[in-house]
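What follows is a group of structures, each given as structure tokens.
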Structure I
């Protein structure tokens, strides 16, 4: 259980800077990674419905400009349910998915949709400057070479467009062993590395929120509560993360390390 929440029971030394496993793998190994992750989340996905609507609004959607989005790339979004809070402002959705389960989707609550299949190399099959908005919510940590995908986001985003990224920023334990509730290859992304990539590629960060305070989210799980579907509980979690910002450690090797945020939400903009 503790591994799932980023607490590694093996007391290991914490490096000052960590590149995520997968970044330097050759394409042949990334193809194996892709094959293992392709349908894995669908097999373990909880059946209680989408659990992050309030968090997405609080940390992401409310920081977007008041406009209509002609084209939205929902990267790894499954059915696209994460877009429900802003659907009235969207004209067209492209669902870019590794799973073929949504290949026949043509609309989402009346908004036209197009399906696009993901590739193991991370490249996107779209022209430059194709989208007004990209959502990538809890997906990058399933991908081997995250930097390629971030570079592609910048390429296909229109100048002045926005990207919303939400990711775990702590270790999820040893990917070489089965982990209950996790897919075979998923791992958190070290926040310093993620922010370095964002700046290197040329994004302008508009807003950053660290959230998912572990001593708060674990009891909610046990009580079958979805705190990030509740505006009140989402704000309480945000407050706790501000009071206990933690040390930013990637590997949580001591019990007191759990008193810190475990995820980040980034609102990024491609400069004009």
Structure II
């Protein structure tokens, strides 16, 4: 489950029986108190470090201060995984508070592979790359997102973080078949799954992380029961950790009832 800092005070006294906690790395970079409290709260429970700032698809130079800050967190937390998204976020030094889509092509693979390799070298470990929810497609794309992700695995040895909510959102809004995505992805490279609750807006879905995962996501997670899974909740937050963690019961049930 992803661990919002507002719940830190509850973790030590009311563990939600999680296999690991996923934390947003960017929330810890400039907050030593939160980092200390996190370490004290989670104890021996593994941590997965989820980043939202490497700008893997951007054309600005990699931000060295950010890379070094994440490297320090990795050294401190010794996370079981480190991840970020296949997206771009900066241009001419200006940071956009969103994860923006890319035109999928061989040229993009060359560009992103180089940046992933440099990040992995700086961290001294594998980076897992997450598929994106997006609301526009580029006419100039000559490949699919799955093509690019699989190629990046071959070129860099990176892992893949498969966000089941994102593929559900992209199917609803853009007609990109979710089952075909999962059938095509390199499952041997998948290090983690994300489940989340998108919300209906008009005729489409928006990836708000504001609700509970669909039955379809739970079915997929059951079929991929060997892969660690994280339930994300970022908006419409319940008042307590215990309430926020209730969807974990449905996830465990889906995984226990799925054929091996």
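Read-outs throughout are calculated quantities, based only on the coordinates presented, and are distinct from any laboratory measurement. Note that the structure is predicted; figures quoted are calculated from it, not measured. Cβ atoms are built from the backbone, for glycine too; each structure is taken alone.
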(message) Computing FRET efficiency 1/(1 + (r/R0)^6) of positions 30 and 142 (r between Cβ atoms, R0 = 25 Å, to 0.05) for each of I, II, which one ends up highest?
(response) I
(request) Supply the structure label, taken from I, II, corresponding to log10 I(q)/I(0) by the Debye sum over Cα atoms at q = 0.14 Å⁻¹, for residues 158-229 alone with the calculated value -0.65. (result) I
(message) Between I, II, which one scores greatest on distance in nm of label points 7 Å out along Cα→Cβ at positions 126 and 198?
(response) II
(message) Going by relative contact order in percent (Cα under 8 Å, 6 or more apart), which of structures I, II comes out largest?
(response) I
(request) Assuming 0.4 is distance in nm of label points 7 Å out along Cα→Cβ at positions 54 and 70 as calculated from a single structure, say which of I, II it is. (result) II
(request) Determine which structure produced the value -7000 for helix-only ellipticity at 222 nm (-39500 (n - 2.57) for each DSSP H run of 4 or more, over all residues; to 500), calculated from the coordinates; the candidates are I, II. (result) I
(message) Between I, II, which one scores greatest on mean count of other Cβ atoms within 10 Å over residues 110-117?
(response) II
(message) Once distance in nm of label points 7 Å out along Cα→Cβ at positions 206 and 222 is calculated for all of I, II, which comes out largest?
(response) I
